[in-house]
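These are the structures in question, set out in turn.
Only the coordinates and a few stated rules stand behind these numbers; no lab work does. Everything numeric here is computed off the predicted structure, so don't read it as measured data. Cβ atoms are built from the backbone, for glycine too; each structure is taken alone.
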Structure I
Amino acid sequence: MALAAVVLWGTTFVSTKKLLEAGLTPADIMFYRFLLAYGVMWICSPRIRWPKNWRDELLCVGAGISGGSLYFLTENSALGLTLASNVALLVATAPILTVILTRLLLKSGRLRNSLIAGSFIALLGVACVVYNGSVILQVHPLGDLLSFTAALTWAFYNIFLKKLDGKYNTLYITRKVFFYGVLTLLPVFLIRPLTTDTAILLRPMVFSNLLFLGLVASLFCFAVWNAAVKHLGTLATSNYIYLVPLVTMISSALLLHERITPVALTGAMMILGGVYVAENGGSIPFVKRLFVKHT
């Protein structure tokens with residue numbers, strides 16, 4: 001179940017890029033994706049549940065912005081400027097950014113030696129990916145910057161979730177995120193109106209990809225992922241996330257004909273390896289030996 005969710009999530013970058021090429025804007029894609037998911041969730045669970053206080057509601061608003069409108073606007077915009085594999089790899093730095101922000105903002109946790117080492121390795125990998133895109137493949141570096149910004153907003157989203165953890169169930173929080181994600185996206189359409197042209201939206205490729213993003217990648221994967229967590233536990237399941245950029249790299253090469261260069265592969269391995277060391281370094285023997293004098 002975890003592997004199925006990861007494979008589907010890894011192909012969402014390709015699906016989004018296809019929609020951008022079809023003429024939809026980053027805001028269009030996010031709006032229809034979230035609207036579909038929210039509508040189905042409302043049908044399945046129509047009961048209205050009010051927050052315990054307004055502070056919690058503001059946290060839900062923050063989660064909707066950071067994990068909804070702002071995240072998908074930056075990620076989708078990045079996909080229009082750089083390679084899908086680049087976006088997936090740079091967004092994969094979100095776990096490291098989450099730990100750092102948690103330490104700085106919530107004053108919880110500590111900056112372990114393995115986190116510092118993993119962050120350094122991952123940042124070198126980011127440099128390789130950006131260099132590969134801007135120099136070797138002549139890709140606009142703004143796309144890579146937007147990808148890294150998306151990872152940063154997702155880190156803030158995780159902090160909002162941490163504040164809400166234990167107060168409400170996952171279904172309630174997810175529906176709130178979808179709702180406020182759509183709501184906070186609406187001002188964008190004052191600048192560029194929402195695409196409502198049925199000639200575009202009802203094209204088989206566009207319609208099928210929107211359904212895939214809204215119902216499969218959002219709702220189905222959400223349910224399957226939660227079921228996997230119950231069987232495997234949070235830590236074991238979260239390790240599957242490291243496969244997302246690799247799935248994206250392979251699928252983008254097959255479907256979008258993006259080039260996989262040695263520099264890109266080196267950057268990919270460094271980012272994924274750095275993230276893994278940062279999160280699990282304390283349990284890796286050679287990392288333990290490397291920092292034993294400092295601990």
Structure II
Amino acid sequence: MYTTLISAAQLRQLLDDRQPALMMDCSFDLMNPAAGRQQFEAAHIPGAVHVDLDEHLSDKTGPDRASGGRHPLPSRETFARRLQALGLNPGQQVVAMDRQGANYCGRLWWMLKWCGHEAVAVLDGGMAAWEAAGGAVIEGASPSLPAGRFELQPARAETLAAPDIARRLGQPDLTLVDARAAARFRGEVEPLDPVAGHIPGALNRPFTENIGPDGRFKPATELRAEFERLLGSRDPAAVVHHCGSGVSAIPNLLAMEIAGFGRTALFPGSWSEWCNTPGLPCARSQVPG
């Protein structure tokens with residue numbers, strides 16, 4: 001069972017052995033939501049289904065949303081029904097992939113853990129690594145698979161809500177790690193949310209720092225050293241990840257798990273929920289110089 005990363009070579013072997021893996025392509029473009037499906041239809045791994053951030057991994061209008069922010073989580077029950085419709089069965093190996101540095105497929109990886117499904121791994125290097133390894137691709141729409149029998153299990157991922165974080169700000173049992181780009185974190189620019197800045201006391205690690213020049217996650221030892229430098233004397237178990245809307249925080253969370261720190265927590269509403277909640281403090285940083 002693969003639970004963090006799977007290489008292109010390992011996936012090819014899995015498919016050659018005719019293991020019943022379910023491949024989920026989460027390619028997406030935040031500024032052009034239709035682009036992900038177009039990318040999928042232009043070239044995808046045979047048998048893969050397309051999973052859309054807005055359609056499958058968020059719930060912007062439902063009455064039973066599990067978080068706030070720009071990409072609210074659906075309830076676990078709603079997401080379980082979506083997974084059944086996508087063809088997932090209990091215990092089945094899921095391989096999540098995208099073309100955006102694990103930004104969007106990381107969300108699927110985490111949500112499956114949140115629903116109790118441990119057998120899910122991110123394709124390291126994404127579709128570029130698959131094609132570079134000589135993996136087959138086909139054109140066309142997402143296939144309709146028979147409905148799966150997936151059932152919810154106890155959550156294997158922890159979330160914190162804005163009130164919980166507000167109560168614990170400044171306490172040693174809470175270390176916030178913000179995955180947004182440095183300029184957004186500092187409050188110099190804000191292209192998506194009404195307020196610029198960050199949650200007071202948060203540390204900044206842009207999610208792109210987890211990826212090496214080859215497009216794959218950095219080695220575990222390198223990731224561990226980088227997070228140790230970031231955290232200093234802070235307890236890794238106290239880390240809560242966030243970003244703009246709870247999506248790009250996941251590569252940091254996944255990287256910490258790869259590095260051997262265990263599974264840390266997520267604030268799914270992230271900055272988009274925090275800065276829209278009256279009374280919560282917001283901070284900006286000065287650029288050193």
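Assign the value 29, 24, 13, calculated as semi-axes √(5λ) of the Cα gyration tensor in Å, for residues 1-176 alone, to the correct structure from I, II. Matching structure: I.
Figure out for me which of the structures I, II the number -21500 belongs to, where helix-only ellipticity at 222 nm (-39500 (n - 2.57) for each DSSP H run of 4 or more, over all residues; to 500) was derived from the coordinates. Corresponding structure: I. When Cα extents along the principal axes in Å, for residues 89-144 alone is computed across structures I, II, the figure 32, 26, 17 traces back to II. Source structure of the calculated read-out (mean count of other Cβ atoms within 10 Å over residues 17-24, 15.5) within I, II: II. Ranked by relative contact order in percent (Cα under 8 Å, 6 or more apart), structures I, II are topped by I, which has the highest value.
For mean count of other Cβ atoms within 10 Å over residues 9-16, which structure out of I, II has the highest calculated value? Before the final figure, lay out each step's value.
Working: I: 24.0; II: 15.6.
Biggest value here belongs to I.
Where does the value 25 come from, among I, II, when percent of Cα pairs over 31 Å apart is the thing being computed? It must be structure II, since only it matches.
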